[in-house]
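What follows is calculated from the coordinates using simple rules that are stated; it is not laboratory data. From a predicted model like this one, the values you see are computed outputs, not experimental measurements. Cβ atoms are built from the backbone, for glycine too; each structure is taken alone.
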Structure I
Amino acid sequence: MGPSVTRLWRQTRRVTTLLALALEGLRRRRSAGASPAGSALWLHKACAAGLRTVGAELVIAGQPPEKGLIVSNHISYLDILAFGAAAPCVFVSKAEVERWPIIGRYAREAGCAFVRRHDKVDAARANLSVAESLRGGVPVVLFPEGTTTDGKHVLRFHSTMLQPAIDVQAPVTPCAIRYELDDGDSSREICWWGDMTLLPHVWNLLGKRGVRARIAFGQPIPPGKDRKQLSHDLRERVTQLLDQLQESAGEPDCGKASV
């Protein structure tokens, strides 16, 4: 087969398998326990299977936390699969995701917190949901930049959604994520940002070979009492972790995760 035919076959096979996995995952969810920890574990298994299906390898540096808030830069919809595969967790997500086909259903079933951006009243409601998850010992992943980037830098962090960690004095783990791609430009073909259209971007990604998601987990820190200061400290730590990932690009993998 020629390259274009091989690529089309790869895309078709992956999309078919993803849909089958998604439907099977929702079927299994109906018989799973309803506890927050059980929901996070269900999402963890689903994300691991999804990441394998799209042909992505997960490489982890550091120790994924078992509780508290996880704070990271945000560069792609693939981040959800990567973090979900790295550890049982739930996410803070923009409200629009709740209406997405299949993905929105998964997010609701997993107990993710949805928030309408620039809505202070809704942020307060979402913070209560996040605090409940943190009290229950379920790690919560937050992307405080509020949007995705090309992965080359870290934007200013919005501090509002950090408040639940302060309220319950949950540990906060900074981390960073980046991608590598053997047959293309990861900043445009994996990172999804700016005015990129979602479905064509996903379809292109499904045809790629040699996708690696690298996550570096830092050391947990106490949240303190000042969310502005916490936001500043976390951005510095996430930036340092991202720099380390960029410097180590191409080095032998020593922390591959089995997903």
Structure II
Amino acid sequence: MKGKRVAILESRLGKQLAGLVESRGGTAVHAPALAEVPDLDPAQIEALVRSLQASPAKVVVFQTGVGTRALFGATDTLGLTPDLKKNLEKAIVVARGPKPTGALRAFGVRIDRSAAEPYTTREILASLKDVDLKGARVVVQRYGVTNTELDRALEAAGAAVIEIPTYRWSLPQDTAPLARLVGALERGEIDAAVFTNAEQARNLFAVAKSMNRSSEVQSGLNRALVASIGPVASAALRAAGVEVRVEASPPKLGALLVALEAALT
């Protein structure tokens, strides 16, 4: 990575990722592209837990570690965690990947099904292919946006889907770093760009659109080496007309960084 300018769009772990890039001789251009905004309604959580006592869910899907911890934080405050755990004991508990898996284990929750790599909606559905969902209640812990693909597939199988909002994604309050990245991409000053979430790509292009620089950002990314954490982020980039030249396997930051370094050298 020596001498390479690498754009980092990750927010939560962005500083650590930038540090790893710089420890390998690169210059990190950190432009956080995503904010996680709490979206928990305690009254809604309480009503759901109470309703599950009368009408248990057959399946409960946990999609993210952040959302899982937020949900249990809310039920702790409400004094409903024991009730939630009793409900989960009656259900098929599905974890989308290692982060919700770790969070559920920390709370002592049994995991019945785990999505395989690369932990997309397709793998969640594959883990449930032998489960009859007709007439079943399925609770889905929402991540930053509604997983429309998952909800529609579950409903097509006959399930009644109930989503639990925990947080939502938005643009960061300070979009100046993204605006500066738009300029750097337009001038051809970026050698590589790292995307760890599909919404990062959408938000970068939203800022570019507000600056009337969408085509310039697309061209700038296609001149650079674009690295993606996995197929969902890659799909969002391709939808924006961006070529993805590196995709992590497995879809983890460590693997992404190794693949990026190998591609740059």
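Kindly point out which one of I, II the value 0.75 was derived from, the read-out being FRET efficiency 1/(1 + (r/R0)^6) of positions 70 and 190 (r between Cβ atoms, R0 = 41 Å, to 0.05).
Corresponding structure: II.
Which of the displayed structures (I, II) returns the greatest value of FRET efficiency 1/(1 + (r/R0)^6) of positions 134 and 246 (r between Cβ atoms, R0 = 41 Å, to 0.05) on calculation?
I
Out of I, II, which one gives 1.9 for distance in nm of label points 7 Å out along Cα→Cβ at positions 54 and 214 as computed from the coordinates?
I
One of I, II was used to compute distance in nm of label points 7 Å out along Cα→Cβ at positions 6 and 46, and the answer was 3.4. Which one was it?
I
With mean count of other Cβ atoms within 10 Å over residues 142-149 derived from the coordinates and found to be 17.0, which of I, II does the value describe?
The structure behind it is II.
Out of I, II, which has the highest value for distance in nm of label points 7 Å out along Cα→Cβ at positions 38 and 238?
II
Given that relative contact order in percent (Cα under 8 Å, 6 or more apart), derived from a single structure, equals 26, which label among I, II identifies that structure?
Going through each structure in turn, the value belongs to I.
Distance in nm of label points 7 Å out along Cα→Cβ at positions 62 and 102 was computed and gave 1.3; which structure, I, II, did it come from?
Value 1.3 for distance in nm of label points 7 Å out along Cα→Cβ at positions 62 and 102 corresponds to II out of I, II.
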